[in-house]
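None of the figures in this text is laboratory data; all of them are computed from the coordinates on show. This one's a predicted model, so the numbers in the text were calculated from it and none came from an experiment. Cβ atoms are built from the backbone, for glycine too; each structure is taken alone.
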Structure I
Amino acid sequence: MKKYKTNTGVYAESQLAVVVWKNPKSKTSKKSRSLETMTSDNSVYPMAFPIELLGENPSWARARLVKDDETFFMLIFEATKSAPLIVPLPVAESTLGWDNFYIATEYEV
């Protein structure tokens, strides 16, 4: 099991998540990706956050935490930027095939 150290503590892979939503432009542009996520100026990889900090941030109050692959596939088509999915890294790896993430060392709530 991978562990990541940040200024707020040491986190197991399952304690970190990416925030994902459907790209509304994907309906009108064939070149648009179907999903969007947050990235950093420091990396092209999806940015991961401690799940506990996402829950404390008012910006993500409408976000839904998915716990498994089945739930991800049931909810992803409803996810929007204002009501995204919080996807733990193991679920992002198994459902989206993502295996590289940007783990910031500092977070602000």
Structure II
Amino acid sequence: MNNLQDYENLIELLKQALLFYANENNYEKTKFSELKGNISAIDIDEYGSQARFALNKIKEIREINDKIMKDYEAEVSAVQNNGEEEILNALETLSKMNNENIDI
């Protein structure tokens, strides 16, 4: 995750989903309308839509974090490789300069 706020937001999202399913009142059937009859909040939830939403957010955040880490590791590796290459080039240049001075 990018920062502490992302963790706090995710925890709050999970908390709200858990509170919904833990609330016994959400399982009680109440009169919704003349056409629909008695239904509960859980019936309206469409078989766990809040839980699926929270789980999808976790998946999205993990995928974003994985991509960030891969990009970061690739960048660090590139910088390290470039640094080594620059050192080798500098050593080669110094070696050439030294060889040219010997020929004088």
For this session: For percent of Cα pairs over 19 Å apart, the calculated result is 69, so let me know which of I, II that is.
Result: II
Problem set entry | Label whose coordinates, when relative contact order in percent (Cα under 8 Å, 6 or more apart) is calculated, return 23 (choices I, II) | II
Exercise. Can you tell which of I, II yields 13.5 when mean count of other Cβ atoms within 10 Å over residues 10-17 is derived from it?
Worked result: II
Exercise. Where does the value -26500 come from, among I, II, when helix-only ellipticity at 222 nm (-39500 (n - 2.57) for each DSSP H run of 4 or more, over all residues; to 500) is the thing being computed?
Worked result: II
